[in-house]
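What follows is a set of structures to go through.
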Structure 1
Amino acid sequence: MENNLKFSKIRWTIIFLLVLIGIGLCIELSLIFYKTNFLEAYVPSFCSVSDLIDCDGVSKTSYSLSFGVPNALWGMILYIVMLMLLFVDRIQAKFKNTIFDVFENPRSYIATLGLLSFAISMVLAFISIFKINKICVLCFCTYFVDLFIALTANSKGFFLEDIKITVVDFIKGAKKYFVLFLIVLISFVSLLTYLNNSLVLSPKLKKEKEMKEFFEAKTNKYAIKGNVLGNENASVVIDVYSDYNCPFCRVLNIMLHKIAKENKILVRDVHFPLDTSCNSRISVTLGGHENSCLYSKYALAAKKQGKFWGVANILFDYHPQNEEELIKYIKKERLGIDINKFLSDVNSPQIAQELLEDINKSAVYNLNGTPALVINGVFYMGGMPYDELVERVNLALKRENN
């Protein structure tokens, strides 16, 4: 007869086959995760057939990782542990009086692991259906594999005996090898902390996380108030063509303020309002940009009092609806601007001429939109992730040093 805590041949065989299926599924899921998170271009997976059934889509989300580790890799670890437990009696026979001796009831451990992983799977299934609104067929297959493993390994009742045995044996083993257990635990937690914070196993998600700092920022925490952003004597100069009503320009503005604090560079703003009232190089005023020319004049007027970036950041962050609202923000930020002179300069011919000169600088690049960057003479159209901006700046620094 079969011992409640040991395997019969048929149960062992069923679990062994299920574990192999689980490993195969996790290998395929790991490959999908790799190509969707590490490759810029890839062929869609066979299980990405619609907006709903989309394994690739699920693997691109932050829910495809737990503690910075891809769920597919967690599954692989689970099945490898189960595979070890299936052969633990043979391992014990070969390595006597070692740590493997603590695994006295492998069947209970497998039943508990299967049940625990299935419970976690149900949480992931809920997230997949109701939050991501996409289903990974291969993921759902592993969920059922976990359930079948748990049911096959279950001793009796509703897993209570198996869970109890697993907990008791775990505590007993941890006490017996306490120092080793503590070292492994600390190392494991440290590794997970590093992986979760660095996201080295998912570079695309890492970029998205970094970009959230800039896209979700209510104000520019790196903002300065004066005319000089960076180092006036820097070897790398960035000219940024922008419009204060351009959402991506605002994001890039925060990024440039951050990088100016971290690198020896100089950032110069070149106005290119997408507003035909002052910019004849565009054919039509884009919606929401009707006051862009006026905004540019405000910033240039503030420059005359040494407060260019102070007003520029107000324009980027708050988009004041009228002159009174702008003045309110200027006073709130305590910029120390002479308001009467400021308002006089805004409408002066000199400011209009300075704005026109900025706009005409774009002619060499045939610019018709924003943002755009010129880093030491190299032109880049459109926004870019922060790490790419750092890379471009470092490349320019290397060129200068060489």
Structure 2
Amino acid sequence: MLSTSHLVAGTVFMMATMSFPPSIPPIRVAIVGAGAISEFQHVPGLQLDPRAELVAVCDVDPQRADLLLSKWGARWMTTDFHEVCHSSDVDALIIATPNDTHAPITIAAVQQGKHVLCEKPLGRTAAEVRSMVQAAHRAGVVHMTGFTYRFAPAMRYLRHLLTTGALGQPRHFRSQRFLDLPETSWGWRQVRDRAGAGNLFDMTIHRIDLALDLLGPLTEVCGDVRQFARRTLREDGSPCPASEVDDWSAIIGHFESGAVGVWEGTTLAKGHHHGGFGHEWAEINGSEASAVYRLHQPNQLWRGSPTRDLTPEEVPAEFLTPAGSPRDPKEGVPAVVFRYDVVWEFISAILEPRSAVPDFCDGLAAQLVADAVLQSHRDRRWVTIPTETRP
């Protein structure tokens, strides 16, 4: 949902200079879903990583898949995800398709021993996501959820400050994600059977994951969703069926630790542009200090204490990229390039080998909260979050 200029800025700005041991062949990756998120994030991440090779492109639109085949430098294309899943030429899949297809593609892939990085939300319900977790666990493959914002340098530094006690005891988590998007059709994203939900699943679920990662499990939530834009016109002005999903969501939550959280997200916040990235504010108030992350300046963290107003400070160098990443943090648009580290983590987990972070279990934890928000909206009450252990 970013501008064309960001897609250009998101193209590979450098190639890795580190060599790859010839005795270890690269991980052969297929991208399923040749849309904007693949072009903006996943392909540049793959092209930057000398340990990976993009071998196949799969999309239901054969013309688009064929067009991107040569542009992305892949070997072959198909419109059938089963062909990718059964190919001996493929080690891993990156799935960036509509939400209703995540589970069937993932399950088909892991049953053939393929590692999977899947975009969020993993599914339309927790039950759907649970089937993905169980299938991946039985197959013994690496599985990863595309919670991109965990990789923002300021978020990595914020996690460090919490872990070391620099903020004291965490008390409040606060998240705002405001976008000013056109009120035209969202395509499949505005069809409930395909998307599951709107802003809640598309944007707020990222911030649910951030909170769970930073502060631990939620025990209960009270939430609401609303739709303000009917979206009955496509970009070209032609009519289309009205949107069936929310474009605003809000949550109040209680953490197991005793902390509280507040989330608000909307796609209709007029004037919140920040160069196409929109407004994001994620704040933690601790007993000793406060810290704030903002998406459009991800290499800065704001900190304040009883003796100091909130003030921006540069994120220390060791938190700008994951250890070993070939990405140069001085190159590219900061709010774009940290996203390439998602692929770096996925490939690293396959090669080391170990679990990816975040994995499907993290995707399920966030989905359980999002489902509870929808139930709270329907029932007009607080909802307890189910407790699930990792398989």
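We did not get these values from a lab; they are worked out from the coordinates using the rules stated. As the structure is a computational prediction, the values presented were derived from the model and not from experiment. Cβ atoms are built from the backbone, for glycine too; each structure is taken alone.
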3, 11, 11, 15, 14, 14, 11, 8, 5, 4, 2, 0 is what came out when P(r) over Cα pairs in 5 Å bins from 0, in percent, for residues 182-245 alone was calculated for one structure; which of 1, 2 is it? 1
Here mean count of other Cβ atoms within 10 Å over residues 38-45 was calculated and came to 24.4; which of the structures 1, 2 was it taken from? 2
Computing relative contact order in percent (Cα under 8 Å, 6 or more apart) for each of 1, 2, which one ends up highest? 2
The highest value of distance in nm of label points 7 Å out along Cα→Cβ at positions 118 and 254 among the shown structures 1, 2 is in 1
Given -8500 as the derived value for helix-only ellipticity at 222 nm (-39500 (n - 2.57) for each DSSP H run of 4 or more, over all residues; to 500), which of the supplied structures 1, 2 does it correspond to? 2
Starting from the value -0.43, -0.73, -0.88: which structure in 1, 2 was log10 I(q)/I(0) by the Debye sum over Cα atoms at q = 0.06, 0.09, 0.11 Å⁻¹ calculated from? 1
Determine which structure produced the value 16.2 for mean count of other Cβ atoms within 10 Å over residues 70-77, calculated from the coordinates; the candidates are 1, 2. 2
Of the structures 1, 2, report the one carrying the highest value of Cα Rg over 2.2 N^0.38 Å, for residues 126-237 alone. 1
